[in-house]
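These are the structures in question, set out in turn.
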Structure I
Amino acid sequence: MTRLPLYARTPVPPSPPEEAPLASPAGNDLSAEETVLAYHERTKHHYHRFAASLGYMDWASQPDPFRRYDGAQLVRLPLPDPGRTLPYWQLYVRGGVVPMPLSIDALSLFFRYALSLTAWKRFQGTTWSLRVNPSSGNLHPTEGYAVLPALDGVHDRPAIYHYAPKEHGLERRADLDLAAWSALMAAFPQNSFLVGLTSIHWREAWKYGERAFRYCQHDIGHAVATLRISAAALGWRLFLFTGAGDAGVTELLGVDRDADYGQADREHPDLLALVTPAGPEEPPGVPRGLPEDALRQAEAGSWYGKANALGAQHPVDWPVIEEVARVTFRERESPTTEDLSRFPSEEELFGTPVRSGSFSAEKVILGRRSAVSMDGTTSIPAETFFRMLARLVPTRDRRSMPWDAIPWKPRIHLALFVHRARGLPPGLYALARDPDKVETLRAVMRRDFLWQRPPTSPPGLPLYLLKEGDCRALAVSVSCGQDIAGDGAFSLGMIADYTDSLVAYGAAFYRRLFWEAGMVGQVLYLEAEEAGIRSTGIGCYFDDPVHDVFGIASRDWQSFYHFTVGGPVEDVRLTTIPAYSREAER
């Protein structure tokens, strides 16, 4: 078998922290877009130099993975009965799940499938938790919120809540008067509510230094996908708001309240989304923004609780993270709903629409795990490979989930290292998630690539063989020398349509590119579970060498995330404990 060229040198240990702020070569102030470009270049890993981090694990300052608001009332959600039989494949059939009425039980199921714990692991006296929403390093910088109407068993008036995953409960942060709630939700269907996400950057920076901002945004993308998929399991819809700026998120969720945080680590506002039990079609005229006056009214309510400190004072601060967070604070409008008329239909993507499967949605969602190593032997049928990739492409009618949650066309495309897919030659492949970008990608990649459609792939799947050959060592090399990238059935890099996105939508869209990459990763996680295998995200990769492999010389396209899928090797030394004691009691 032909081995593809190996672009590799021996990696060196991480470089020490660098405190210098981002600046132009001439010392002038940078624009927001230039600051993003400078941050991204500065935080690349190279064969001769890693992005700046502490370089060791300072266990004394390890942050608490659980935020709580001392003094806020905790409403424990009733743990759903296990064994729900809803098939996983049915989540992707529009109208396939009868909408559940909004209730405390439905809300509990929503958070159980979206942001809850899935298990505890124990090894030699150390215990740690796993969650539905995956996280880089299992550090979990993402915090979840809900803005709910009065609901039996929860509260007798509208209120703002923080979700506490360890307790599977809602902490009541603020009461809203009926006028404020009515003004906020006037444009939306009855029984709709809001969810919000924020990030605590220090949780990732503790381990990953300056590159941590990237990982926080990946994790937001994972959580957007888990929220949307959880909503689908209840027959609900979820839409990302794009018209309310980050200041509105800050006001509504109260993360700017000095009195409530003191010296505790602050949370950075990321997004708000609408959850609605409306029918299978998007309700006509539903806006993707929130009225600013209503947001200010909501902030004026009564607030409860003070944020807990997450640990010792930071031994090192990373000012470039706060700088890139500042310039990506969203004030400009993000794209409105973009035209997908040239995208494939479900029938064109899958050949025959998927209407069968091995597992329930609950088993796939709560059973998802990140593989820590791959066996190097498991192969998958080409049909399974095609189905996984087809899940990543939106359909022209905007019925494909979770992509119906975001209004922009795909900006993330896949550069694949295929090792063991039965019926396909190993080698380098490309998946253009926007069919209109095929020729653009072809123009920026190596001129000697084949760009051949696999003869057995569905007609609408924009998958192309670029070059045949054994690319296992190559995949390992560009993924920081991690064997897991070569031992899976396939691995991939997510290539972002980078500069054009920043020009079109502003610096804040940098975060959304990572969100989209995280959503791609979450779908792959679940598709691997459904196929009886495992996957894992790879945050450590050598940015520019990935571009070299595929011949991408232009800085306009950048690698944003890596992933690997294959047969897992389980660590039998670990003890697994139920996520919640109430489960163990059953």
Structure II
Amino acid sequence: MKAMRLERIAAVAIVLGGCGSAMGPNASLLGADVASGGGGMSPDAGAEALPCTTNAQCPSGLACQSSQCVSPADGLPPEQQQPISGPPPAATPHFVFALDPAGGQAVRVDAQTLAIESIPLGGNPAEIAAFTNADRVIVLNTGSDELHLLDATQPGPTARTDIPLDRRQDHLRLAPDGSWAAAFTDPNNVPDQGAEGIVTVVRLAAPGSAPAGVPFDRAAGFRVSDVFFRTAGGVTKGAIAVALDSVSFIDLSNPKPPGLPPRQALPASASADLASRAVVATPDGAFVLVRSFTANDLTIIDVDSQTVSTLALPDIATDLEIEPGGTAAVAVLRATAQVELLRIPQDLRPSGAPQLLSLGGFNAGQIALSPVSGPMTGGPFGLLFTNASPTMEIARLDIAGGTVTPYPDALQKLVQGAGISPDGRSAVIVHRPDPNPATTDPYARQVALDQGYSMFDLATAVAQLKRTGDVAVQGFAFAPAGGAAAVALRDDAAQQYGVDILDLRTLVATSLGLASPPEFVGAIPQASGAQAAPLVWVTQVAPGGRISFVDLDSQSIQTVTGFELNSRIQN
């Protein structure tokens, strides 16, 4: 085992002030979206502030006004979503697996003991994905054109199995049951050997058996942007590859997929420009939906029937999300201050009757959906907000009942993004500064100019603001069971770095110091037992790499230093 330095850092309160820049190049500006299950890119990877000087510099259908690309529907820019800034390392029930591309290795860190194992891989390990509920990961190596199966389910060193590929691929997706993996080229990169749209699907051994793999290259169109898996009864049946102007259906029900997957064309509204669309799928991959940032068409891909259809929305959707249970999709219609609920599958058919709801004049642009049903309503719900216009308003949408509860006065600052805790009882609202506050009160003006976040209790609609001065939120993560969270904070100019521990039951935040700039933050799954203390990891920018584990109960930090963590950890 490679020698590395272990530090135990006491929890020290710091003042999160300063007067410098807020975020580094890998900052996560949290919006409503995270990468959808099995997806290729962030559902809204293209939806962010787009500077311009002419219309030609904007995605198809957007116009250049006041030096930024705006929607023709309301003259406002696209909603800012969470950007994907790098490939993810992976957290399993007992370990965090991080990649060291420069050193050609993976690093396994025990989340409880901080024991470290270096796993040499060579080449350029670029992406990693974790198997569900198992200490196994798969790594895509773009330097050696192979996959590495890393198995830590048994005591002792991690077992490694290599699977050679016959071409370089950029992105990796793993089926929920771990039986298949898929690799594909980033749609903005020149493909290896000049072969456009080749998706490599790899048949993997069943979990618990000796790992092995058989790769199959399949043609899937021009510029593949997203790959999803179709599952039924927990078993992977197929893969769906969404390209610029087509969708391909790869049958994975047999040991060897058919040579040429069936392919269907996408309508013009979905294929005009990769930067002007977003793609989401139901959790089981039965339906894939494509929304356009510039047209009111919703493209519906019925995977089992292998058909493509369109549904006209009342307005251009500025956000489209599918609730985690897969029972409904929510289209947010900012220009007309409405949302449309589409029950799945009935409202995706020509005979469907989607429910159109008024937001009472609140021009929401996004929705952050709860990962679980609401404790009060027993059904799926979400929080509506916007970061395209200067408003502090948020609203709750209960999907089953089709009801909207506005909270026009709950917050004290403009909204950047939001996330709901795993127990559905609390939310964290990330704020953004208001550069032109409409107030003459000196204190209120400084509040408006500050960075910050709010803890929000959903049962009482009570919010508690935490101002962080010039130190911006880098990201946040909830305890797996809810009730607590950690917020990473970063100001490079003032060299102020920290992590706040949030008690979401009392809405009290405690500030701890970090020795170096935080990059990404996430939670360790608590599969090892309900009594285990909730742990959050924070990767940091430091010579040789650094990762800290924050105990949310004891409010203490343990830090491991000495390896590179240039990626993003995924739960």
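For Rg and Dmax of the Cα atoms in Å, for residues 142-269 alone, the calculated result is 15.1, 54, so let me know which of I, II that is.
Numbers: I: 15.4, 45; II: 15.1, 54.
Clearly, the read-out refers to II.
For mean count of other Cβ atoms within 10 Å over residues 158-165, which of the structures I, II scores highest?
Values: I: 25.0; II: 16.5.
When mean count of other Cβ atoms within 10 Å over residues 158-165 is computed for each of I, II, structure I gives the biggest number.
Have a look at I, II and say which one yields 28 for percent of Cα pairs over 28 Å apart, for residues 102-325 alone, as calculated. Intermediate results must be reported in sequence, preceding the final value.
Details: I: 28; II: 34.
Label of the originating structure: I.
Looking just at relative contact order in percent (Cα under 8 Å, 6 or more apart), which of the labels I, II belongs to the structure with the highest value? Write down the numbers at each step before the final one.
Working: I: 19; II: 14.
Checked I, II; max of relative contact order in percent (Cα under 8 Å, 6 or more apart) sits with I.
Given a computed value of -8000 for helix-only ellipticity at 222 nm (-39500 (n - 2.57) for each DSSP H run of 4 or more, over all residues; to 500), which structure among I, II does it belong to?
Numbers: I: -8000; II: -500.
Source structure for this number: I.
Every read-out reported here was derived from the displayed coordinates using simple, explicitly stated rules and does not represent laboratory data. Note that the structure is predicted; figures quoted are calculated from it, not measured. Cβ atoms are built from the backbone, for glycine too; each structure is taken alone.
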